[in-house]
Structure 1
Amino acid sequence: MPARKVLLLGATGATGRHVLEQALGRKLDVTVLVRSPERLAGLTHGARVVTGDILGDTSCLGKAVTGLA
């Protein structure tokens, strides 16, 4: 079975943190796109973190989806 890959936006919010924990717990290949990676405070064990702001620079979205297909 191919790896299941997830791109998570909003991982630093309350719901996003819960979704991140669930996805990592299910051993999914997770990429998170966040403005402030320090707000994840160690929750990204096993996740790929891309820093950027899609409202200010849409190129970070391209970086985040690279390799997801």
Structure 2
Amino acid sequence: MYFPSKNELIGKWKKHLGAAKIQLAKLTNNELLQSQGRAEKLAGLVAERYAVASDESALQVKAFFAKRKPA
């Protein structure tokens, strides 16, 4: 099984920043960059900014990444 390196993950996240800025408009550019595509960090930020429960924010982040998963 192949696991991408940290640099590969960060590079892929940078490709999705534009979509994240649109869908997660309440998050700042700096917050999005600092999250580096880490789902847990992003879910925490979504929960805080959008005032939703942590399980709801985790579902939102999961759906965001599912839409951008390569075929």
Structure 3
Amino acid sequence: MGERRRHLSRDDIDTEAEKVAQHFDPQALTRKLSPLYEVVKGFSEKYHVPFAFDQDLGYSKRKRKILG
């Protein structure tokens, strides 16, 4: 059987998200504006991760619109 994924609490997710934001922009958490665009730009330029912001993600199994 394959490896089990580690469960992350909300606090764990917040901590990891802060690390990612600060990796690309050390001042990310000291500004009033979101660092999201700097993070996306960093992933795109440094790791060649493609982003598509104009894609319709459809609906979940529960018929809820997937927003992102």
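Here are a few things to note about the model shown:
- Structures 1, 2, 3, by relative contact order in percent (Cα under 8 Å, 6 or more apart): label with the highest value: 1
- In this comparison of 1, 2, 3, the computed figure -22500 for helix-only ellipticity at 222 nm (-39500 (n - 2.57) for each DSSP H run of 4 or more, over all residues; to 500) is attributed to 2.
Where a number appears in this text, it was derived from the coordinates with a stated rule and is not lab data. Please read these numbers as outputs of a predicted model, since none were measured by experiment.
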